[in-house]
Structure 1
Amino acid sequence: MKYYGTLGPACVSADILRKMMQAGMTGIRLNLSHKSLSESRDWIDTYFEAAGKEGIQPDFMIDLMGPELRIGVLPGEMVLADGRKVILGGRQIPVPNAVIPFLKEGQIVSLDDGKIELGVESIDNGKAVCRVLRGGRLTSRKSIVLPGCSIRQPVLTSMDHANLSCAREYGVTEVMLPFVRGKEDLQELQEELKKQGCEDIRIFAKIENMEGVRNLKEILPECDTVVIARGDLGNAVPLTELPCIQDQIAEECRSQDKKFMVVTQLLDSMIHHSYPTRAEVSDIFQAVMQGASALMLTGETAMGRYPVEAMEVLTETGSQAEKYLQIKLKKVQ
């Protein structure tokens, strides 16, 4: 079993990263939607410095921008209270031009992996006046999803190409492609890695929409690991259906002997608390029992108050689940 954290302000010190590795962390993810590889040099150097002191060679995964849609840069954190009116487009909440034609009266808009939800009430000069249906704190470059809309975006952005061109220099071992829709998306990434002389970098395909779920059979042969990315996948379907879809993906991966990772809100409460909920440890246990080969924390280590404790809970729970799974398998044999 592999255990990943996400690199961010909360954990980017050699001491904290070493403690996370001592707890069992085997690799780390860098989200390139916020910072490029060159802009993250200090973070990356600190990570490998910590690994060197621990005498290990950990995985270093980059998460590309890909076809994922994100809002633009905000002047600062916005507190969106329920019932408040906000404007999508323009200066208040900038959005990609590709989104504008789909902003129609009655359209639901999910921000930041569904943590915030808006409802479009009217359109005025290409800008959408929205009411906050589910509020929260919004910061720059968070994801934006319009449920029910298919907005086609390029597989790789210009920034993705730039980051892949120096992936070897920065010690990248794995690359994660968001919103994989079919085999063609992964084949394009394969070609770019080949062009950059990085064919040995492992490919992780994030399943985040129903198009990816429907095309899973053709996606599996084109990647090394499937990622059940429950943030945006949970926006694409009613949330109550998400556990069923996770189990369906897991079953298909097992049948094809394909590795898969489970990610998003595994220990979300530990962003603010030093201990998990019972539901969270049960969620981790269930992912291992379904056959996951890897688990990953995101906000828990990138910006949470307890990155080391969160990693300890992840690895300890995963280890207990693995032991139990082995006992069950022996009984069957």
Structure 2
Amino acid sequence: MKKLLLVCVFFIGLISINAQSKEELQAQKAEKQAEADAAQAEVKALQAQIDALPGWRVGAFGTIGGSLSNFNNWYAQGTPNNSSGNIGFTFNGYANLIQEKFFWRNALTTNLNWVKLDDKDNPTDDDSFKPTTDVFNLSSLYGRNITKTLAISGLMEYRTTLLDNFNDPGYLDFGVGATWTPIENLIVVIHPLNYNFVFSSGDTVFESSLGAKIVADYTRQIGAINFKTNLSMFQSYKSSDLSNWTWTNSFSYTLWKMIGVGFDFGLRSNKQEALNYALGQFDPLAIPAQTEPTFDNIDNDLQTYYTVGLSYKF
């Protein structure tokens, strides 16, 4: 009986020691965590002071997506023997010079995509990669500060395609007006005096005109998340048929080191592009007869694209 009591006391002592050790370790962990949180807060405060200093701010992130496939004797589909592929990437970069009295903000956005479908049973088909998504946008904004949030500014923005029909069409905006920065990372450009140069080859529907330019851009990094949204609008004073707008969005989330997942999508409305495409599809000799497309009878459908894939933070 005495031996049993001794064994019970021994085990109770061990449990008590273990419980005490666990409590002590948890207390030490909480203390270290509090110290780490305080140090992290100091680091964030120092980084905020560094970011507020005059000078250049440079950054970039992008998305890479792709797939390859090969089928042999897969009779359930219309093309049983084929190889296909899809490759695309986006790039968002900026270089901003921020000074006390002025700023110079530069940005580059691209979204390029290629796709192929090789029908092995058709020796005459095109088995090369063909460009599909093709977006290129370069902008430069200079401003002289009037107040902390308002500046007199000038903007140059160029938009075109790179892989197919380079500069046909191409859009070059030059304008002056004001830039408003109500909060950090948000830039709102309002230029009532802007000329929209439109470049194209041959006798086309594209036409340059004077109008107003509005741009809103928000670019930010929050921890492992990078995102950018940009809305660029031109309102022609000559005709609403010459107006256009483009809204692009890029998101990336870093999972491991510099690699993560990314998602990009864009929307655009451009009646000149819609009419130019409709005229390219028009056949005056078709039976039954087709109605020739004009600004008055075409459907200016919303243009869209998206890309999903791996992302890389530069």
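For which of the structures 1, 2 does the calculation of volume of the Cα convex hull per residue in Å³ return 250? Attributed to the structure labelled 2. Given a value of -7000 for helix-only ellipticity at 222 nm (-39500 (n - 2.57) for each DSSP H run of 4 or more, over all residues; to 500), calculated from one of 1, 2, which structure does it belong to? Here the read-out was taken from 2. When distance in nm of label points 7 Å out along Cα→Cβ at positions 35 and 131 is computed for each of 1, 2, the one that comes out at 4.0 is 1.
Calculating relative contact order in percent (Cα under 8 Å, 6 or more apart) for structures 1, 2 picks out 1 as the one with the greatest value.
For distance in nm of label points 7 Å out along Cα→Cβ at positions 203 and 283, which of the structures 1, 2 scores highest?
1
Once FRET efficiency 1/(1 + (r/R0)^6) of positions 43 and 107 (r between Cβ atoms, R0 = 25 Å, to 0.05) is computed for every structure in 1, 2, the highest value turns out to be that of 2.
With distance in nm of label points 7 Å out along Cα→Cβ at positions 155 and 235 derived from the coordinates and found to be 2.3, which of 1, 2 does the value describe?
Clearly, the read-out refers to 1.
No lab work stands behind these numbers, since they all come straight from the coordinates. Keep in mind that this is a model prediction, so the values were computed, not measured. Cβ atoms are built from the backbone, for glycine too; each structure is taken alone.
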